[in-house]
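The structures come next, written out as structure tokens.
None of the figures in this text is laboratory data; all of them are computed from the coordinates on show. Computed from a prediction, not measured in an experiment: that's the story for all the values here. Cβ atoms are built from the backbone, for glycine too; each structure is taken alone.
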Structure 1
């Protein structure tokens, strides 16, 4: 019976490529289902065998822990160097865009709530 290892929804291309390389390096016989044309299903990695599923899951768990650590370190470095940040960082560097987005959110919120509020 096939075992679904991972859904490819919101998975960056570089991560999917690294997972393919990992499975090929460790000779895990996997197959990949492509995403549907309209985005209903996003594809995924599958294996047929129970033993291979356990081995692939262990490899995948190890890989994802390593990737998580690498991505966190990269994010912290970006924060330290001022390349990324939260709301205030965005407001300082792109005030017009940030103000326009906030205004759009406010308008949508008011249009949504207005029918239920009697002034």
Structure 2
């Protein structure tokens, strides 16, 4: 891409930077259980990371896995509360959430500000 001066679309098959980004609840859960469910090859083979995108379509498995990445273990009940607020925030913002926003939601939850 650099040699030709053309940019690669982020969702371009095999080489786009978002090709291994998963948001949909059932899709992300399937990838977490067995990456071969949705990935024909490992993202590392093409130098890309696997990403869990957290937004309005995310499910509980994604929330649990994402917070594990942060070193936080949530109970299933806690994840249910947090996912409701994640979805509402993503809908309001009309986009997936950044890690910092997820941490803010978690902090609000721990302070008892979320029900």
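Rg and Dmax of the Cα atoms in Å, for residues 62-101 alone computed as 14.0, 43: which structure among 1, 2?
Working: 1: 14.0, 43; 2: 10.3, 27.
Structure of origin is 1.
Who wins on volume of the Cα convex hull per residue in Å³ among 1, 2, i.e. which is largest? Please report the intermediate quantities before stating the final value.
Numbers: 1: 194; 2: 118.
That would be structure 1.
For mean count of other Cβ atoms within 10 Å over residues 22-29, which of 1, 2 scores largest?
Values: 1: 13.4; 2: 17.8.
With respect to mean count of other Cβ atoms within 10 Å over residues 22-29, the highest-scoring structure among 1, 2 is 2.
helix-only ellipticity at 222 nm (-39500 (n - 2.57) for each DSSP H run of 4 or more, over all residues; to 500) computed as -13500: which structure among 1, 2?
Numbers: 1: -20000; 2: -13500.
Going label by label, the one that fits is 2.
Out of 1, 2, which one gives 4.8 for distance in nm of label points 7 Å out along Cα→Cβ at positions 54 and 94 as computed from the coordinates? Don't jump to the answer; show the numbers that get you there.
Values: 1: 4.8; 2: 2.3.
So the calculation was done on 1.
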